[in-house]
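The structures come next, written out as structure tokens.
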Structure I
Amino acid sequence: MNIENFIAKHIVYIRENILYLEINTLFIDNFDYLVTLFCNIQDITRLNKYILPKDKYRHLGSIILQKYITKKYTNISIEFKDLVIQRNNLFSQSECKPYILYPTDDDIVKYNISHDEDIVIAIFNAKSDVGIDIMSKNRIYQLNDINISHFKTEDKINKLQLWTLIEAYYKYNGMSISNIDNRNFYFDGSSNKFNVYNIDGNKKNNIIIESFEFVVNNINYIVSFI
């Protein structure tokens, strides 16, 4: 299996700028080979820090999507494994988002990654920051014991969707979900498209955050993105 065949079999577009990769049996069986195709020494060092196999698989999936997006949507022509992923983003105010070390600023494409169950999902944009979060609907029970403060306009948003909205917005801004208890914004809108407001009621720069659901292997996922 070469890189082109792997990409054709594993990378699926849901929207024009949203795509996912499934951690399936074929992926797992070819894990070591995929590492040789996509990973440099730095990537391998990070992979080896994960103890659980499923975490290694997800991290490799994340590496692959980041490098695939960069190769496809920039003019960079080096090999996948030679692309270097950094953590301190020089191209935005974020210090949390990973980014590819580009030869020139003209090559920049911004992206964000999320994963749950066997899905690694990505969003990208050449012009603006992005954020995305995915959760399996099977995980709703894990949120039952978590108190998520919400505003009146959020009464009709179920807890799972609200969590993904908050997480996607934080990731858009390069912030951690650990700030959830002190959030100073809220959502208002329809079932799948929301405006973001400061707590004083002012809309945040006409920012719109959207949600949708999709199914892979009989597992229902909810995704929020900006």
Structure II
Amino acid sequence: FWLLVGLCVALYCAILPFNNVASAFFVETWYSNLPLADAQQRAGNVMSLIFLVSAFGTPPFGGLVDLIGQRTHFLMLSSVLVVVTYAMIFVMPPAVSTLCLGIVYTIFAGALWPAFTLAVPQAQLGTAYGVATALQNAGLAIVPLVVGHLQAAGGAGHYLGVMRTFLAFGVVGSVFSALLWQSNYASRGPLNLPSAEAEKEARKVNEKTPLTEIR
């Protein structure tokens, strides 16, 4: 459970706060040769790709996860893709980087939240979601403050420190996802099973395991 929470906080902090600086980042680094109005319009267009991809991609991807499972593998894939995206964001065209983050958001949401139902007893699922959401929102409240400080320190047009911060969250997410895979593998957990099979296996374990004892 706590590995899922850590992964939740790390990956959401790597994606959602990016939207706070994405427009200025693209305008100042990629579209600086255009008139400001045109640059802002282009930046807005590419920023919308993150949520556009997620809006259309998450439902069918969720169905795929139900069918084949492999949740820990998908979570590792999304974490690694975050690292790759931010490592190349200064050389990768804006549409490509936001498309990659949209794919991350789709894969991550489709694999993460169903995993909670397999890692936590049904009677404590509301508490589990509450804890995960509270810590996620705490991270989303703190990260923009850090980003703002880095922007102020770097000055206009300097985003290296900001992108390194998002990259660091991707690395942390990759560590959590690897630990989650290892924990699930070692305990023969249900996270990589198709949903129908996973629910049966999770019920056997979770009926005996209170939330306070779940790793």
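Which of I, II yields -0.87 for log10 I(q)/I(0) by the Debye sum over Cα atoms at q = 0.18 Å⁻¹, for residues 51-138 alone, as computed?
Details: I: -0.80; II: -0.87.
Corresponding structure: II.
For structures I, II, calculate relative contact order in percent (Cα under 8 Å, 6 or more apart) and state which one comes out highest.
Values: I: 16; II: 38.
The maximum falls on structure II.
Upon calculation of Rg and Dmax of the Cα atoms in Å from the atomic coordinates, which of the structures I, II produces 18.5, 63?
Numbers: I: 17.8, 55; II: 18.5, 63.
Only one of I, II returns 18.5, 63 for Rg and Dmax of the Cα atoms in Å, namely II.
Here helix-only ellipticity at 222 nm (-39500 (n - 2.57) for each DSSP H run of 4 or more, over all residues; to 500) was calculated and came to -8500; which of the structures I, II was it taken from? Don't skip to the answer; put the middle values down first.
On the way: I: -8500; II: -27500.
Derived from the structure labelled I.
Each reported figure results from applying straightforward, stated rules to the coordinates on display, with no laboratory input. Keep in mind it's a predicted model, so treat the numbers as computed, not measured.
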